[in-house]
Structure formats: structure tokens, C-alpha cells
Structure I
Amino acid sequence: MSLSINDYTSVSCFYTFMDHTIEVSPQETSIDEPTETVPWRSRTVQIVLISTALAPLGVPLISPALPVFRNVFEITDAQASLLVSTYFLVGIVLSPFIGILADRIGRKRVLVAGLLAFGILGGAMAIAPTFEILLVLRIAQGTAAAAIFITTVTIVGDVFDGVQRNAVLGANIAVLSATAALFPVLGGALAGIAWNAPFLMYLVAIPVAVFAQVALDEPHHASNGQGITYLADAARSIVTPSLLALFAVAFITEFLLFGVIFTAIPFVLAATLTPILIGVVILVSEAASMVVAASSGRLARYFSNEWLIVIGFACYAVGFAGTWASSGLIDTMAAVVVIGVGVGLLMPVVDAAVSDRVSTEYMAGAMSLRNSTTFLGRTTGPIVFAGLAISFGFGYESLLLASSLIAFLATGVAMVAGPVRLARVKAYYSSV
């Protein structure tokens, strides 16, 4: 049987791609389709972006102060680094439980509680009498940070749709990149004043929590089922091939980013550049990520999420190869700009694609697993790269080339699993 073009005015053709149902219709857009612009005056957007801006207070703010903490508490470098690693590890373990809680009692309650805990626990670190107490407070704060990460992206998924969702998620990543680039400078300056001055910055989260409590409306989301029934239904909705693939994309994105940009490149450049210039190189990459992420909504008008993932990994592959082949500062900066473009493409797209494939009833649960894989990539990337370079003698230069090969492979896999399969499905239904 064949259908004429006019038949599509009354018949819709559905097909499934990676467990995602898409409708093929002659009307590609409607007058009600969301715009790709960010509604900056929306209280929801304002609260999400302000909360996200606090996230880099967790690690970038205190990283420059680790040597100061080491001297004040008379501990080793390895012990001081626990203030970073434990912060992420607790998020890996507890994120799924936080997601379930947000699905059961509401996003607003979890976000407000997370902001309050983040601020109070962070401020309490300023008066910690021992390193052990400081570390306990830090671990608890990591749980609060996970709540902020999960609920902000979940709220965006609940409230916004289509390309506007991509736009808001892109703005979210842009804010994250901007503050992540600025907070290390602020943290270093505050640590120069007093060892505990950086921790006082966490108190900013308390008035943000009050603002969220007053101004944020609880996003509408279904909440059916109790106890075991809920967990079983959530598992069936979340543990699907398409979502597992997206979680893998999130992991690879963060694993390579933290392994290359924040570990390998600084050590490679340390032989020829000062720490300030190395910081400038990282800042350039963050700036490129911020600009591209802010354009996510416009890009979603012309490319599907699947294509943006392919392009993002291709940028990773080219950028990593460029850092391996570079012979000077200008070459390296050009390469990290390409890497930053890849980051700006991949991060918001993963969240948008996950939101597209999950009902609001289980949205926070899905985002919590994305958060766990993200934190896992951030934690293991530096450990694996440093371990391979130092303990096994591979050298950071070799790891840059290996990272490029991995990214090329990821590009091919994403191409076959995404746009190529999508084109085959379209071709099949156009011939029916």
C-alpha cells in the first residue's frame, strides 16, 4: 500500500527511535511551538539559574585553597584532596535516592532543603575545629549539592518543552561554565585573606533557598504508586536502552573532560607554561563551552539531539588530537576551544534527550541517574588518567591521542545509533 502526500493530512505516522516515539506530520511546526529563546523573566528560570550558579562553589571555589587547608590542619596532600573526592563520591551513591524523593514529595521541597543544607553546612565549615569534622561536613554538603543538581534540571524538564527546553538547559550549562571559570580566582583570593574565608561564600545559598520557597511554584508532575510498585514502575521507565545510552554519553563526556582538560593538559603544559597561563588555557575552553551552550536552543532548531551528540563527540576527537599535536600556546588554545564547543553541545543535549524520553512521574529519578554517571565520570577521569600516566608509564601525551581515538569511536557509534537509524526508520515508513 502506498500513501500520497495528501494522505498525511489526516493520517499520522508514528515510529519509535531508541524508545522515543516521534510523530511524522506534514506540519513540522505549529504556531504554539515553543520558541528557542530563554524566558529570562520567568521565576522558574531565575531560580534554576541562580541555584546552578552556586554549584561550582563546591569544588572550583576551594580547589585553589587545598594547600592552605593542608598547612592549617597539618595533613598530607592526599588527605586534603579528600575534600574534593568525597564531595563527588557521596553524590554518586545517593543521587538515585534523592531523585526518588523528588519524584515522591516534589521538586521544590527537595531543592529548598538542598539549598538550605548546602549553605548551612558550608558556612559551618568555617568554624570546623578539626579536619575530621570538616570532612564530615563536606560529605554531608555533597549530598545537598546532588539535590541541587538533580532538581534544577528536573524542573526544566517538567516546565519546558521542545527547543525551549534545549535553550533553558543550554543557559543552565552556560551559567555553570561561567561560574566554574570565575570561582577558582575568587577562592584563591579569599584563601589569601583567611583559610576559612572561602567557606563563608556558601552562606549565599540560604537567601537563594528563601527566594525559591517564596517564588517557585511546584512543577506539575504525576505521582502514582507507592513503595515497591513505584520503584518497579520507575525501573521499567528509566532502565531502557535509549536512556542507558544517554547515561553512557554523560559519563564519557565528563570522564574525558576531567581527564584531559583538568588533568592531562595542565601536566603537559607545566613544562613550558606558568600556572597563570595554564589557567588561561582552561578558561578559554570554559568560555567556548559557555557560548555554545547558550546557543543550544537555536541549534536545536536545525539539528536533532542525536545529531548534536555526534557533532559534540566529533569536536572532542578533533580537539584532543589537536592538543596532542600542538607545539605552542596558540595551537593548544585553538584545540581546547574545539573541545569546549564539544562540551557546550553535549551537556545540555543529554539532559534534553533524557527529558524527552521520561514521563514527569519519573523525571527526577532519571536525572538522578544522569547525575550519578556525571559525578562518576568527574571522579574517575582524573584518577584513571593520572594512574595510567604515572603508575603505568603511558605518559600524558599518549593519553591525549588515545582520548582522541576514543572520541572518534564514540562519534561513529553515536552516528550509527542515532541519525543513521533514524534515517532508516523514516525511509521505511515513507515506503509503506
Structure II
Amino acid sequence: MKKKIFWAIALIVLLTLGGGLYLSIGRKKISGVQTQTDGSAAVQELVENFGDRLKDVSLLAPKDLVDQEIEADYGSLVTPDLLKEWKADPSRAPGRLTSSPWPEKIEIQNLQAIDESSYRVGGLVDEISSQEKTAGGAGQQYPVSLKVERMGGRWLISSFQGYSPLPAGGALEYLNIRYGFSFSLPESWKGYSIVTGTWEGDAASEQGDTPVEHGPLISIRHPAWTKDRPRQDIPIMVFTLAQWDSLLRDKFHVGAAPINPSRLGVNADYVFALPARYNFAFPTGFEEVEKILEGNPLRPLPSGRPVSQKGKLLLCGGIPDGSVENLTETTRLFVNLPKDVYPDKDHNLSFKTVTGDARANWISNAGSYGEAFEASPDCWSYYYEFDGKGEVDLSAKNSDYKIRFMVK
């Protein structure tokens, strides 16, 4: 009898404590989320809490009022440095810009641990109006990227980057914060999965092809794909700008096809490309994928950093500044330059013999001057042959760009 009474009392205590624990977890936090074990769960709660407060900060109010709202709503969720930055310049802070629509919440798309004390979070801010609030449904969305760090036992947001709204008409949006792009998908792809792999680049040698480069390969997979009935994936190769330059200059090749991947988009750090002959087997759904790609669905997310002049040169397949190129006599090659950096097509290049009788001669059979085969809407292209032996320097007008050619 005493044992039954003991276990009854114990059960009541456990239920009471359990109910208290449930209420504690379910209650909306009013300060930086704390955790001892599961950092990802705490970070998710912090970001969702932050998203709930966006609509409470009116960025069009007088500055002193905006400062008060930023302090009251964000002060316990962000680092002191970020709070100070937003109060000094409220235009850099997230919040409500109009009475309608307003930012309702942040939908977390991906959450990645950087190390034990920091996370990178990518998400979509849902904007709704009174119509969506009453009748339901989705309004406009825009991507955001946040960095969350653990400071003094609390998780706090240390950086926030918002991007322009996603284009209308796309029912689904795959968002990749790690590499900075989004990809629009039709409604029929709801429930898609992401398959990650690696592309490899080989260089020709006397021993055959040798692997010299590699990078991420991200495939978007249709929800109806099965092992027994596979469907066409949407493969996206990710190159650094330097890798893309080397690919265009034939320093390595990807795959057996004698065709380079097709560029889908670019940001300040990466080039996104479609593999050549990605659908050579014509699997089920390849026509749908072709139609999706016709709509230019990949959109680089602006990072606040434009592509640098060096980056623009690499995107053209230009010879990197400061290079020393070893050539044999009669070698022919393309010299490519970005048009917006070097606008004077007819006077951009200057060659000077440094030693010996080496010289560079323009060759016309690859196209008119500046409009050779490798030209594009953004790039000039010049085709030259190097004769004689010695050293030749190439410089570009009104810049420090210089290349040395060693002709043997």
C-alpha cells in the first residue's frame, strides 16, 4: 500500500514538472535563446522569434522612434555591434516599410553549422497583406541570410543580409545561401530533394587525363524520382571564378564532351553552370527540365559586393594579371578583356618586345579585331600569334594590367 502511495505521488510530481517543462519550452522567448545541448534547435527558435518581430519595427517612423523599436524588439536577439549598426543607420535594419504588406515570419530553408559556436541560416521572409491574413494564402517572399553566434551562453544574430524579392510566378524556390543563388521551380516539383556531389576536371598529359580540379555539383531532384524509375535531375555545377577562367582557357576539361558547361549565372565569387550533355540519355522528364531552364530560373543572390575588375577578367577567360605565359613559336591564343573595364576596343592592347625578336601578330581568321570567336556581350576577344624567340610584354590601356610571354 505504501509503495502504491509512493508511486502515485511520484507520478503527480513528474506530471507537474513535465507540464512546467512543456510550458517553458512552448513560451515565446524574450531574450537570446539559450541552450546546453542542441545548438541547431536553439538557433532555429531564435531566428523564428526574430522573424515574428519584423513587423513590429516601422522603418518609416521618425528616427528616435525607430531607434526605440529596434532596441525593444531586436536588442535581446542580436549582438551589441549589430544593434549599434542598425541604430546608427536604420535603413540597414530589417523591418516594416509599408502598412501593407508587412513581414510576417521567416521560413528557414537551411541551417548550417560553421563551428561549435556559430551557424549560417538561410530563409525566406513571408510578406502578407490583410487579404492573406484574412483569407489565407501566400504573399511575396524575399531571401535572407543570417549568421548566429553563441556569446556569453546565449545565441545571438551577428549579421543579417536581406535580398530583393523573388520573382513572381515561381511556385517554389530553392534557396542556396552557401553559394548565393536561388532557383525557381514549378508547383509540380513540390517535395523536391537535393543531391550533392562533385564535378571533376581533367587536364591532358602524356600519361592521359589527370584530375586537376574539382567542385560542388548540386542536383535538384523531382519528387517522383525513384531508383526503379529515375527522372531527369537539374544539375548545377559551382565553379570559383579562377576555375571558370581556367576552363575557358582550356587548362582543364569537364566530361567527355568537347563542349564546356553552359553558364547559368554568376555572383562575386562563383559561376553556376549546366553540364554539357546533361540529358544525353533522355530520361523521363527531360523535356520538362528543358522548359524550366528556358525560363532562366537561376538567380544569383546579391551579396552587396559587385564582381571585381579581376573577377570580370576571369569571367571572360582572360589571362590573369601578372601572369607569365610560356609559349612555343607560332602559338596562337585569344586575349580576352571585359568591355566595361576596357571600353576602347581598337586601342586596348599594347605589345612590347623585351628580349630577342619575339613578337605578337594579330590574326584575322578568328574574327574581326576585338570580335574574335570568344567574344561575348560582355567581353572583347583578340586573336594573336607569337613568333620569334624571346620575351614579349602585353599591357592594357589606362591600367596596370601586364602579362609576360616567354616564347621559345
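Quick note: the coordinates plus some simple rules give every number you see, no bench work behind them. If you're wondering where the values come from, they're calculated on a predicted model, not measured in any experiment. Cβ atoms are built from the backbone, for glycine too; each structure is taken alone.
Quick check: 22.6 is what I get for mean projected area of the Cα convex hull in nm², calculated from one of I, II. Which structure matches? Label of the originating structure: I. With helix-only ellipticity at 222 nm (-39500 (n - 2.57) for each DSSP H run of 4 or more, over all residues; to 500) coming out at -24000, pick the structure among I, II it was computed from. Here the read-out was taken from I. Quick check on the output: 69, 47, 27 is Cα extents along the principal axes in Å, for residues 122-265 alone, derived from one of I, II. Which one produced it? Of the structures listed, the value fits II. Taking mean count of other Cβ atoms within 10 Å over residues 106-113 as the criterion, the top structure among I, II is I, with the largest value.
Assign the value 25, calculated as relative contact order in percent (Cα under 8 Å, 6 or more apart), to the correct structure from I, II. Answer by label: I. When distance in nm of label points 7 Å out along Cα→Cβ at positions 154 and 306 is calculated for each of structures I, II, structure II comes out greatest.
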